[in-house]
Every structure is written in structure tokens, then in C-alpha cells.
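Enquirer: What follows are several structures.
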Structure 1
Amino acid sequence: MIGKLDEALHFQQSALRLRAERQQLLASNIANADTPNYKARDIDFSAALKQAVSTAGAPADGGLTTTAPAHIPGKAAGMTASGVPVLYRNAAQGSVDGNTVDMDVERSQFADNALRYEAGVTFAAGQLKKLLAAVQGQ
């Protein structure tokens, strides 16, 4: 029974986890808008979601292995916590200090991602309500 519930919500779980990681990257870009030589970062969401859904149950540590049980698993450089490669956004307009953050792009991407995250939460809540109604026999 638990396996069926997990299967039913796996897509939404993966999408929400990736949206949260992307939101952190976008917030980092906004926070570093005035940092010299900072390069704006993002992920390819659709490719990451395809990878997350196709590799269900695979370890998401970015390929790192621990050599002792006391070691804390980490993430590879240039990867998010779930093992998605972090990409650098090309600058639409160059700046003197080498910073590639375009605040208009970052704000619009941040707002778009936040709306899509909320839509995902709403959709997952609807799925849970349907599953609960099915379990209760309503």
C-alpha cells in the first residue's frame, strides 16, 4: 500500500524538490547581484525532472562515495543536493565587474518558479485528497 502511495506522488515530490533547489539558486543570484565576478547560476529544470523521474530510487549524491560509516555524504562540485548539474547563465549584457546577474531576468525567473512551486503544492494536495477519499471509501 505504501509503495502505491509513493508511486502516485513520486512525480510531484521530485518536481517540488527540484523547484525548491532552483529557488535557492535564483535567490543566491539575486543576493549576489553586486558581487564582482559572480556568475548567475540555474538548472535545466525539464532535463533535471526527466532524470529524477527516470532514476527513481537511485542515489542522489552526485556520485560521491564514503569510505567510512561516520562520513557524511556530500555533493559533487557544481551539483545541487539532488545531483542535478548547475549551469551558468549567459549574460545578456556584459558588466564592467564581470557579474552576469541580470536582475530583471532573475526576478522574473524567481516569480515564475515560485508560482509553479505553489501550483505543484496545490496539485499534490489535490492528489492526496483524492487518495484519502479513496481510502475512506467516499
Structure 2
Amino acid sequence: MLLKKEKNLTWEAIGEAVDMTHVWITSACLGMNSCTQEVAEKLVTFLGLPEAATAALMEDPTKTWNQAVPQDPLIYRLYEVVGVYGPTLKEVIQEKFGDGIMSAIDFSMSVEKEEEPKGDRVVLTLNGKFLPYKSW
């Protein structure tokens, strides 16, 4: 993150440089996804990182987070959205698809800015494959 700031880069620019979305490359740089060798090498070259960083970027992550209520206001609001609307989303998804879950593995996400006179809007799109529960 410090290097990104020092080089005055955006996640958008980093993503474009390595042919990945800005959301995915941000997640990888924060240690929540692993890069392929090709992407890791491009990222290391683009950012001017030591070659040893290639292996670190390719490591399988342990996707854990602090289970306590987040303190950062933006993250807390997302937590609040899931807390308030999670049961609603579950009901609507299961009504449309049946009993199952949305994959976070076969998944993509985008973050867009929608300009509006009364205040700009954040548009989050979560796109996950539906995985029905199996009966046996």
C-alpha cells in the first residue's frame, strides 16, 4: 500500500497493467487471493518489487478476517448491510434459485461511481454462481 502511494498509482492503473480487474488485484495485493505466475511476474515488474515477491503473491491465502464487528466506518456499513439485509437476500435468492448459496469462488465483483446531483452513489455488483445444495 505504501509503494502504491509512493508511486501515485490507483488500483485501476495497477489492474490495467497486469490485465486484471482493479477489484481483484486489490484483493490479491491485500493477501486475499493468489496470483498466477504470469500475473505475479507482471505485478512485480510493474511495481518494481524484488523477485522474491513473485512467490509470495502466488501463495495460497488463508482467507480469514477478524470476526469482531469492524471499526472502520466503510467496512462497518457493509457489515451492517449484510446484517440488516442478509436474511432478505437469502429469502429472495432462494425464492428465485432454490436452496443453495452464491459462490464466492466462481465470483466477480465491480465497484463503480454513479454521479448524481444529490450526492454520488456507490454501485457494488456481486456476481456469483449459484450452487444448489445436493440431496443424497
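Enquirer: Could you figure out which one of 1, 2 the value 2.8 for distance in nm of label points 7 Å out along Cα→Cβ at positions 103 and 119 was computed from?
Expert: 1
Enquirer: Let me ask another. Output the label of whichever structure in 1, 2 has the greatest value of relative contact order in percent (Cα under 8 Å, 6 or more apart).
Expert: Working: 1: 32; 2: 16.
That would be structure 1.
Enquirer: Follow-up question, since we're still on this one. Consider the structures 1, 2: one of them gives -19000 for helix-only ellipticity at 222 nm (-39500 (n - 2.57) for each DSSP H run of 4 or more, over all residues; to 500) as calculated from the coordinates. Say which.
Expert: Only structure 1 yields this read-out.
Enquirer: So Rg and Dmax of the Cα atoms in Å, for residues 31-94 alone, computed for just one structure, reads 17.6, 48; which one of 1, 2 is that?
Expert: Of the structures listed, the value fits 2.
Enquirer: Then there's this: Ranked by distance in nm of label points 7 Å out along Cα→Cβ at positions 55 and 87, which of 1, 2 sits at the highest value? Walk me through the intermediate numbers first.
Expert: Working: 1: 1.7; 2: 5.0.
Comparing 1, 2, the top value of distance in nm of label points 7 Å out along Cα→Cβ at positions 55 and 87 belongs to 2.
Where a number appears in this text, it was derived from the coordinates with a stated rule and is not lab data. Predicted model only: the values in this text are computed from it and were never measured. Cβ atoms are built from the backbone, for glycine too; each structure is taken alone.
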